[in-house]
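Each structure below appears as structure tokens.
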Structure I
Amino acid sequence: MGMSLLLTAAGWQDKSLYVEKLNSMDPVLNQIGFLGIIPIVTIEDEKKSIPCARTLQENGLPIIEITFRTQAAAHVIKQIASDSSEMLIGAGTILTKEDAQTAIDAGARFIVSPGFNPKVVKYCIDKSITVLPGVFTPTEIQYAVEFGLEAIKFFPAEAGGGLKYLKAVAAPFKSLKFIPTGGIDQSTLLSYLRFSKVLACGGSWMVQPEMIRAGQFEQIAELICKAVACVKER
């Protein structure tokens with residue numbers, strides 16, 4: 001998906017303000033950076049897949065991370081990928097190389113894991129797939145540098161000390177961008193996004209499993225709109 005189409009799909013009107021911020025990152029990371037949020041979605045019922053993805057896209061957030069916490073995950077990714085070429089689809093909670101392969105085969109364009117698994121990272125790099133391993137310590141961050149990664153997931157963000165800890169641990173790593181995830185919600189989103197080393201934030205507060213299960217897509221839409229408005233204030 002081209003950057004102009006992405007920005008239009010996300011509802012950005014003055015594209016020039018954001019195009020100026022482009023850097024040398026790969027296209028998927030650029031898209032994630034522009035959108036500012038990765039909605040982390042767990043879907044148990046495949047029938048909820050397309051309504052959920054369309055709700056995100058129609059309200060300015062054409063991106064979704066489907067967690068591999070249910071048996072339906074790969075099928076959910078396939079359905080969303082078949083329904084819309086404009087959705088940037090990722091797979092989360094990827095613990096093994098086999099999980100990564102399944103997700104990529106289903107249509108995932110980026111892979112997210114809770115920790116740093118070198119086998120998963122290498123597999124994705126070899127496949128030219130964007131990978132966002134989870135890190136928390138300076139040692140783990142150095143692993144990411146060694147693999148040549150440009151961005152990584154910072155997890156668990158709030159439980160691990162929040163923005164104050166992130167600023168401290170990120171200081172020595174000038175070239176890396178972080179995607180804080182874990183405990184972030186509408187009330188803390190903007191403070192994270194305004195930190196220059198944050199590429200985007202991950203979270204499920206807009207798309208909680210119980211809301212999806214109950215088909216509360218109007219409520220989800222409202223939360224998405226609030227989050228997107230917050231991103232535009234960064």
Structure II
Amino acid sequence: MTLSNRSLERGLAILECFKPGVGVLAHHDIAERTGLPKATVTRLIGTLRAQGYLVRDGSARGYRLGVPVLSLSHALRLGNELIEAAAPLIGRIARETSTIIGFGTAHGTDIVYLDAANGDPTRVARRINAGMRTPISISSIGRAFLAGLVPAERQHWLGHLRRADSHWRTGMLAEIERSMQEVRTRGYCLVLWNEGKTASIGAPVAVRGSPLHAFNVGYVPPEDDVRRVPKPMSEALRELVACVDRLGA
């Protein structure tokens with residue numbers, strides 16, 4: 001790797017330290033999260049500030065993302081035909097089924113939501129929005145993504161998750177394999193949260209010429225059998241997948 005490429009990679013690593021809920025980071029926070037020497041962090045922060053991608057927050061004694069990052073995000077959303085096709089349907093189905101729906105693709109160890117809708121006003125704490133992340137290894141949308149990959153790509157991603165995912169634990173691979181088998185047999189996988197009080201089903205969707213994406217539909221499961229997926233939930237997920245599938249037809 002050339003010196004210029006290494007600097008670019010390290011600069012991007014600094015920008016990736018900022019996530020929803022992590023709006024301000026001090027110099028030492030950035031050094032700790034990236035594992036870079038403090039002198040290198042100082043130099044790269046200086047370059048990013050000069051270009052406007054980081055700004056100094058004097059009151060918080062740290063750094064924030066600059067407005068060019070928002071401009072890039074806006075350009076991504078406006079130029080993505082998958083988002084344009086899926087967003088109206090995501091909103092309508094979320095409202096009609098009182099569910100929380102997300103659509104995204106993978107980056108690092110997470111799925112990044114490209115679009116989302118919150119149709120259940122009683123579940124404010126579980127709201128998701130575009131740009132938010134959820135771990136691949138423990139989410140229905142992430143496991144659906146893995147299931148949709150060709151075997152060689154899947155092995156690459158699983159190896160990456162084993163090395164880099166802070167959520168990886170003993171028995172995780174077996175859980176993921178069970179979820180992937182669910183996708184193969186019924187088209188989606190189920191993941192339960194909060195001791196079975198919350199459920200989410202996920203399904204992959206592939207469009208020729210684009211990275212693999214996935215949907216999830218989150219809902220409150222039936223009390224009599226939390227693993228039973230109500231028909232309106234599975235039908236909603238299939239309708240979402242079919243909508244994006246048509247783009248590649």
Structure III
Amino acid sequence: MASPHGRRSAAGRRSAVRYTRDVSSIVRRGGRFLTLEGPEGAGKTVLAERLADALAADGTDVLLTREPGGTRLGERLRDILLARDSVAIDPLVDALLFNAARAQLVAEVIRPALDAGRVVVCARFADSTLAYQGYGAGIDLDALRELAAVATGGLTPDRTILLDLPAEAGLRRKAPDDQTRFEAAFDLEFHRRVRAGFLELARREPARFAIVDASRTIDAVFTDVLAEATDVLRSPRG
């Protein structure tokens with residue numbers, strides 16, 4: 001179904017953990033950057049893992065990572081940013097810390113993998129900061145874009161798959177012990193603004209974004225996610 005906002009497609013210490021894993025060592029089509037975005041409860045982590053495994057099974061050299069995280073520094077910042085018992089954090093400080101983790105991830109993990117011709121699958125990237133700290137919390141969007149440009153060196157995903165569902169539905173999916181600071185400390189209206197922000201980002205960049213209805217079963221959603229990833233991997237480079 002067409003969308004007015006864009007295309008809608010078919011054990012150790014936690015601080016030492018690096019959520020970045022090699023899925024395959026076989027090169028087919030490389031040097032592509034795929035991100036999964038969306039509001040809380042959309043299934044980004046599970047679908048990113050399934051996507052990386054499916055691409056690897058088809059012979060693609062894939063690296064799976066996430067934000068915030070993916071490096072030792074990033075995982076430590078993740079603990080601070082997402083912990084439910086964390087002290088109150090100003091939205092601008094959130095943006096700075098998310099981008100600090102992002103800069104380390106790009107420098108240490110993503111750019112080397114892309115330079116080596118690999119496919120990188122990342123759960124969340126710079127669009128999340130625009131949606132949450134920008135549209136959600138009210139930080140100036142142009143300032144956030146400049147900050148992200150510095151942190152990433154201007155790196156932009158080849159395809160961003162936006163897993164879209166109503167804020168209420170996504171929040172209902174999160175079990176109490178799986179909630180982060182953003183579910184515990186931010187109200188429903190904040191999450192509605194975040195969702196609307198993601199859709200606005202997709203409307204502004206329809207060539208990069210693909211909107212997938214994430215309110216369906218995980219298998220139905222994954223079919224569309226895989227189709228979008230396959231499409232960009234098979235397409236000629238721009």
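The numbers here are math on the coordinates, done by the rules we state, and not lab data. All values reported here derive from a predicted model rather than from experimental measurement. Cβ atoms are built from the backbone, for glycine too; each structure is taken alone.
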Comparing I, II, III on mean count of other Cβ atoms within 10 Å over residues 69-76, the highest sits with III
From the coordinates of one of I, II, III, distance in nm of label points 7 Å out along Cα→Cβ at positions 101 and 197 came out at 3.6; that one is structure I
Candidates I, II, III; semi-axes √(5λ) of the Cα gyration tensor in Å, for residues 141-220 alone computed = 20, 18, 11; producing structure is II
